[in-house]
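Several structures are given next for inspection.
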Structure P
Amino acid sequence: MSHETNRETPDLTKAAVLLCAHGRGEGGEGAPEAHAAALRTRGCFARVEACALRGAPGLAETLAGIDTPRIFVVPLLMAEGHTSQVLLPEILAQAGAAAGRVTLCRPVGVSPALAPLVAEAAWAACQTKGWRSEDAAAVIAGHGTTRHEGSGASASALAEHLGAMGRFRRVTAAFLEQKPTIADVLRGLHPAPCVVVGFFMDRGGHSAEDLPRLIAEAHPDAAYTGAIGAEPGMTDIILATVRTAAQA
């Protein structure tokens, strides 16, 4: 006899969801707003808003305008580092009465559902180049930092998961600000077929400028997917993240 319990998904139609990005520049709407708009069309929640830790609208001011009995804050971050483990909880602790209605979800970058999305994006980039994915290396290119030991963990775990899927010749994680660096990894792979997956949430400076520059310098023939967080499929991962938190 099975002792597993099937937990029903709670009714979230009276809850609000806040998609909280690290920052928001002056360039207008980006991936957070796109995912918020996509979630609104599904009618799963009473409200869906995008906000940021740095930039406007901020998390605190957005929270102040939400009156639903339950609020899910989804960190649109790619790692469990200082921002998600220290900065976000500190801001929420200062949110007054609203804090008691908040459920803080895990960052979307640690979702187990991310590997299939990354695999499809990398496969599509290989197809554009006319390569068989089995002949190409895949590089999960993230930010990383030496200031927090967990910063690169999600990218490394994703690379391991993707490698186990067997769709690419080799899969490795590389970083802008910790070792192994993106430049070193790409030079080591040149001139063999290689696809670079931007392990970033949006089309910001790192994914739109830094990565293309590094690719052009170290492996100009490599394919590049752009920021994985901007893929439409990330909306499903956000939804799954909320539902997982609601069942916890």
Structure Q
Amino acid sequence: MNHIIIGAGVIGKATGEYLEAQNEKVWYYDKNTEICNKLEKNKKLVTYDLEKTHAVHKIDYLWICTAEWNVDEVLKMINELFIYPKVIIRSTISPTQAEDYTKNLKFKFVHVPEFLRAATATQDVFNNDRIVIGSTSDKMGHEIARFFYGEKIIHCSPIESSLVKLIANTWLSMQISFWNEMHELMNAYDNTNPQLIANAVTSDRRISKYGSALIHKPFGGFCFPKDTQALALEFKQKQLNGYMITALKIVNEMIA
């Protein structure tokens, strides 16, 4: 099969290498010429003209791996250049976007959110805990699942897959903020060792250790703040309170 990765940054490159490892033929497309030059030096196939590459090689799948704020623009471009394309969105999208795409896009798409860490994306893409495939077509959903054999596959709708991504990152953010608040309490007592207490608590197999080694450090990076904010916005749009999400942001800002 022939694929084009649109957005050849960290996630796009990791996704492309995952496909290449399965002997799929992959072209990379990115507006950043430095990224393209580096890929070419590493013997990767690069395209600067999506329409021409498709005309010559008959591209089977288009993978969107751009920053989320560029997804609408990329979908518009695909709609103008391709007839009945098959699109896989790896970028984070909101449930509101997923709902809009499901209703209004004239071509087939699935949403396969990534759960990769920027520093270890290439390693992570080969060691996923699960692959979530949000599709409006069972046929295309199972068609895309072929590229992820050996992984735990969860089929759902695009709205559900977008919620999985936002909630997962917000949950991890919440664990960090929880331990930050516990740090305040533990330090209010003399002669306590916060890390010892955290280790003892997380010795319970029901309790995740995530965040307990980051005591009194705010969650940061790229994904956690934006996805927490995006989930808070979804609560607001649905006229729901979202008290826990609001508290989560407050605790993190206090530590920061």
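So log10 I(q)/I(0) by the Debye sum over Cα atoms at q = 0.07, 0.12 Å⁻¹, computed for just one structure, reads -0.25, -0.70; which one of P, Q is that?
Source structure for this number: P.
Identify the structure, out of P, Q, from whose coordinates distance in nm of label points 7 Å out along Cα→Cβ at positions 19 and 139 was calculated to give 2.8.
Values: P: 2.8; Q: 2.1.
This figure was derived from P.
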Origin of the derived value -15000 (helix-only ellipticity at 222 nm (-39500 (n - 2.57) for each DSSP H run of 4 or more, over all residues; to 500); candidates P, Q): Q
Of the structures P, Q, the one that 13.7, 41 was derived from, the read-out being Rg and Dmax of the Cα atoms in Å, for residues 11-106 alone: Q
Computed 20 for relative contact order in percent (Cα under 8 Å, 6 or more apart) - originating structure among P, Q: P
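Among the shown structures P, Q, from which was the value 16.3, 56 of Rg and Dmax of the Cα atoms in Å, for residues 99-186 alone calculated? Could you put the intermediate results ahead of the total?
Values: P: 14.9, 53; Q: 16.3, 56.
It traces back to Q.
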Given 3.3 for distance in nm of label points 7 Å out along Cα→Cβ at positions 147 and 211, calculated: source structure among P, Q: Q
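Each reported figure results from applying straightforward, stated rules to the coordinates on display, with no laboratory input. A quick note: this is a predicted structure, and the numbers were derived from the prediction, not measured. Cβ atoms are built from the backbone, for glycine too; each structure is taken alone.
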